[in-house]
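K.L.:
Following are the structures in question.
Quick note: the coordinates plus some simple rules give every number you see, no bench work behind them. If you're wondering where the values come from, they're calculated on a predicted model, not measured in any experiment. Cβ atoms are built from the backbone, for glycine too; each structure is taken alone.
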Structure 1
Amino acid sequence: MNNKKKKRFFIRLIVLIALAAAIIFTIYNALTKDTKDMLKVGDAAPNFELVDLDGETHQLSDYQGQGVFLNFWGTWCAPCKKEMPAMGRQYEVYKDQGVQILAVNIAESDLKVQAFADQYGMVFPTLIDKTKGVMQAYSIRPLPTTLLINSEGKIVKIITGEMSEEDIIEYMEQIKPI
């Protein structure tokens, strides 16, 4: 009887170790898979083509020579609601200084996005990433996420979370062409 208990104990221990190894391997793969393709400061910003609420097509490459304030957002995102009016005010100040804002909504309906844009006074191009392809190309996780892209098309800074109006001014100054 004592022998049976020892044998059962070792079998259970081996199964437990195998399960723990499988779980650790799965977690490790999930965490490292995403970091392989993550964009970082200094990388060239991937080009994309999206349509805005007016039906006009925008490519990032169209803005070569200008600073681009690339903001990813959602209508349900509370920080997005807070920062949009400030972004609009600063867009009016910086658009003639070579800084553009492209606001990329993540796969919501045109109607929802238009209502949000109207409510929060979004005067800059508002694009919808219907397939989430741009979101994936830029490895966007939390919303809002903003990338500052300089006039050469390089990523200068990646900001996650809500920005104050002072932050937005500082960031636009960083990407304003000389």
Structure 2
Amino acid sequence: MKASALIADLTARTENNIQRAQQLREQPEAALNRKPSPESWSALECIEHLNRYGEFYLPEIRERLGSTSHKGSGVFKSGWLGNYFAKSLMPKAKLNKMKTFSAMDPAGSSLDKTALSTFLEQQTETLELLKQARNVDLTKTKTSISISSWIKLRLGDTFRVVIYHNQRHLDQAERAVGDLVKQTGH
């Protein structure tokens, strides 16, 4: 795959994520904090979950971009593990349920719209990191992952995982608000 095509796709997805988060910010805070069911996350819990992952991945990506000696090759080849993670997180009609690590589980957190502001700041940073990534080899540059410092993913796969994960949980946040509108009629 052309590295420029991957970056263009991920940039478009991130720009769309920004628009969606801005639309969520227009909802009343009470609606953003209501859960569709006791075991579900509220919209703000979905966003806080993404913020926690962003707190790990954005500095990791920034560090690797700043320290890599691998200049852009024009081509990105996904690794088998990175491709597996990315495909498993990609939004689709029938989602596979996944268990989250307790440190990344926002259930029961006291949240306000600051979570959305933080998410939007992280998305702006993601766009900047994607611009910087145009100049490095997305295959040879590796990043650590949040579950193990021993496992490394190719930078292109890391971007895919993070951005698809953001889309997945934005879908969930929108459903949480939408389900409440259906239940209450407003």
Structure 3
Amino acid sequence: MPQSVSRFAELMDSVLRSAVHLEMRDAYGVAGEADDFSCWQRTGERDTDPESPYWSEWTSLVRRTVARGVVVRRARIVSEPVTDYIRYEHAGTVVNVAAGEQVRWLPRRQASDIALPGNDFWLMDERLICWNHFSGAGASEGGEISENEAAVRLCAKAFEAVWTRATPHENYKIT
């Protein structure tokens, strides 16, 4: 996320038409997920209550964004067979969808001919990019905001190419 969660919420609150998110890693090591991921690894159970302390800040943000008529889409490029982290993410995606996000999955082999940016991103109203930077181990290294027109065009084109090929969450089966 850029700079802070509250700063990201401010950016989302300013979106007028669309917010799209492209995720391309097979594993993340974000500190805020560590306990939940560890619990899922031990028990196979995932918190899927949109009102739980784990999810409520995010679901509230998405709901109010969607209520304003903004389309929120998330696409994930994943290697198959998927990693444990992707299994964990897939198990929780029901909450993203319930909050109003549209989510799709694209096997990495089907993305080979798509020009992709080097980092995950949020693209807001096809004008502002929130780059998400991660360490090699997947820890969040903060974000960066850009309005670079060439990068915006790359992100918009990449996201739409992925979205067109990807499978809607409800039809994507983990292999």
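K.L.:
Once distance in nm of label points 7 Å out along Cα→Cβ at positions 53 and 157 is calculated for every structure in 1, 2, 3, which label goes with the largest value?
P.N.:
3
K.L.:
Upon calculation of semi-axes √(5λ) of the Cα gyration tensor in Å, for residues 13-116 alone from the atomic coordinates, which of the structures 1, 2, 3 produces 23, 21, 10?
P.N.:
Derived from the structure labelled 3.
K.L.:
Let me ask another. Of the structures labelled 1, 2, 3, which one yields -20500 when helix-only ellipticity at 222 nm (-39500 (n - 2.57) for each DSSP H run of 4 or more, over all residues; to 500) is computed from its coordinates?
P.N.:
So the calculation was done on 2.
K.L.:
Another question about this same structure. Quick check for you: by mean projected area of the Cα convex hull in nm², which of 1, 2, 3 is greatest?
P.N.:
1
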